[in-house]
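Trainee: Okay, got some structures for you below.
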Structure P
Amino acid sequence: MKTKDLALIALFAALVAAGAFIRIPIPVVPFTLQFLFTTLAGLLLGGRRGAISVLCYVLIGLAGLPIFSEGGGIFYVLHPTFGYLIGFIIGAFVTGVIAGKKDNPSLWRLLLACFAGLAVVYACGMIYYYFICNFYTGSPIGVGALFLYCFVLAVPGDIFLCILSAILAKKLYPILIKIGVKAARETK
């Protein structure tokens, strides 16, 4: 990896950390901007570098820095929402791979990439949440309640963030190309 790649990976890891603390007050479900920055990491850095940036964020949080939305430390893996963090890593990769199929992806391709990443994040998050609640914390949750609280109430904001990510990425691609960053395509 080049120094420029490392700097961008570190930048997006920091943006994801900042996004955890940018809260938009919505009743019942906490809404942060983590998903916006993890999606942009995939779109702008590509699948591999985007996933590495989110992985760095997660590893720093697990090392003990309180950069997750509700703290940090190794025992955060037992937190019901840790699955969403796993989903962010995989989602950034999927988003970057889909967007990176073209040198200058269309807005529709970027939207498709964002929604594919969103599906991955919610699948990982909801499955993990279900298993942690039902088999570890002793506070069982049914599939209906899980779907309501972990999807129906949360997804509208993330759909908006998908649209915003795609628009921002489309606007930022020309700037990245000018400064010599291979936007969505992986560099060899």
Structure Q
Amino acid sequence: MIFLELFITFFYIGATTFGGGYAMIPLVREQVLAKAWLSEAEFINMIAVAEATPGPVAINMATFIGSREGGILGSALATLGVVLPSFLIILLIVSVIKNFLKYKVVDAFLGGVRPVVVGLITATAVTMFLSNLLHLSLANATFSFSPDLFGIVIFAILMIISTVYKKIKKRAPSPIIMILLSAALGIAFYSFK
């Protein structure tokens, strides 16, 4: 039954991930690819759509995957599954443990979790860079490398624009502007392909 599987899968993802949506991406990828709900290329595209859509990336990913696999009900159950663990944990913390953060054990736990979250987010960025821009694959003990030159050029242009903007304005450019600019560059470059 796909509806129960969607709910349980995204409940598991929501319950076992610390650090928000970006930290969830590796676990979502693992689960979605193992269940053959999306291919690697579809997953990369789905991250881009989830990032460009208003709202938290993990919730958007759950909603999109749930919709694709189970329509509106699948979408609702996957979204509920990914949100419910955090809601329940926060509800428990607020209602039962008033001074939760004053305990050294809690501080030590969070101190240990922070580097893992940074590592998960970094691993996601590196994996996306290697698979999406460089098309680097080590599948079946064979090595393949076919860089996406348009993607690399677009990435370089965006990095230059971001760096120049930061130097001039002393702050990072708006993510919305960068997303719109990357979309425009993608349309311009890939229409020649």
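Trainee: Starting from the value 0.98: which structure in P, Q was Rg/Rh (Cα atoms, Kirkwood Rh) calculated from?
Mentor: Going label by label, the one that fits is P.
Trainee: So, one more: One of P, Q was used to calculate FRET efficiency 1/(1 + (r/R0)^6) of positions 68 and 108 (r between Cβ atoms, R0 = 30 Å, to 0.05), giving 0.35; which?
Mentor: Going label by label, the one that fits is P.
Trainee: The value -21500 for helix-only ellipticity at 222 nm (-39500 (n - 2.57) for each DSSP H run of 4 or more, over all residues; to 500) was derived from one model only; which of P, Q is it?
Mentor: Among P, Q, the structure yielding -21500 for helix-only ellipticity at 222 nm (-39500 (n - 2.57) for each DSSP H run of 4 or more, over all residues; to 500) is P.
Trainee: Quick check for you: by relative contact order in percent (Cα under 8 Å, 6 or more apart), which of P, Q is greatest?
Mentor: Evaluating relative contact order in percent (Cα under 8 Å, 6 or more apart) on every structure, the highest lands on P.
No value in this document is a laboratory result; all are computed from the given coordinates. Please read these numbers as outputs of a predicted model, since none were measured by experiment. Cβ atoms are built from the backbone, for glycine too; each structure is taken alone.
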